[in-house]
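The numbers here are math on the coordinates, done by the rules we state, and not lab data. Predicted, not measured: the structure shown is a model, and the values here were computed from it. Cβ atoms are built from the backbone, for glycine too; each structure is taken alone.
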Structure 1
């Protein structure tokens, strides 16, 4: 069942976030907690156990022969990368998590949390070796901060190009969860070139970005899940850019 909701520009969302960030509200942690929940649900679906969603609790360490799912985190240098890395720190409880950093600068605190929880930093060669074995890829490369120049560049473009080629070669792509919007998609117009990972699910925070419902947005975003992180009052006071359909609206845990 879908629900119609308003869409907003990147600047409208940033303006709504600003006063909360100034007050020290942990928006990134809220977003990461909700993202981890959605990824966990996707893993359950792949296991055929969607009807009995398991909480994010540690697996017993004394079980032998248990094959845990593998999750790849693609982390860029902005807030989306931080969201993905903090989500990784939660996902290590139920999956083997690999982290591929695609920017020289990244969220140090979130990266430390992920590695401290048991995630493993890898390079692109290792991704190419085991790419088909990932149950889920989390695309946290770029977000609304890339509205001026959304096209992927450098290491990020190389990584996505390699994953697309690997998917074509092996006839399938892992389930991809986009963080806020598929990296490389313009948040306002939906414009994109061909180097974008098509998402199975896009987990978007605060308000649906206009680009998810315009241009190539519907083609690349997959199922859209809107996460309420506390921007409702601020966004309710501005004129929406348009409307979009979402599969559901969830409230972020108060992390």
Structure 2
């Protein structure tokens, strides 16, 4: 089985790549940082193919796909894992560039790569697309503005893919994690402020990138006649809270 993973150089993507190779699957690991990918290739061996890809550069994706070696060219599973959140300010104080970068990566990049691999899956009547969404696509929170909106798109796009693929054996899942430590998510969100990033995970037991890697592997190796439409996962310490009310001082 050939599995293409975006955002493969860290976090969920790296954890999944390690698990897939251990199970004997071939992995096309895509990310922007070639040095990180090459480090993984040294450890994982010939089953791991490092590929430089910036999914936000959508025009480059067809050429990258066309240049894959023949033995890796058939994509059996696509894991759209590349994505990011930038900033925690309310909408009125946010940077427009941050908004645009989230849209370009989380939405446009995911669309372009899906568009590149889906027709061949339909032609073979076999394949699996796993989109890594977020609970932010369902549950709004302060400072989540455009990030949450991009993940809401991923959720609805995944469901609509399922609708379009009726009558085929191609599967689609939207995996929607909550709080996860051990990735670069918060480091990126806080623009490299390590102290603020660390505070996000203090004081409770959260999930890890390895936990999400295990879930992704379970999805990929689940029976081909079963489709998990959406899978929302959170640490036990995280749950829904009451609606917020801003009360006036009397």
For structures 1, 2, calculate Cα Rg over 2.2 N^0.38 Å and state which one comes out highest. 2
Comparing distance in nm of label points 7 Å out along Cα→Cβ at positions 193 and 233 across 1, 2, which is largest? 1
In terms of relative contact order in percent (Cα under 8 Å, 6 or more apart), which of structures 1, 2 is highest? 1
Per distance in nm of label points 7 Å out along Cα→Cβ at positions 73 and 153, the highest-valued of structures 1, 2: 2
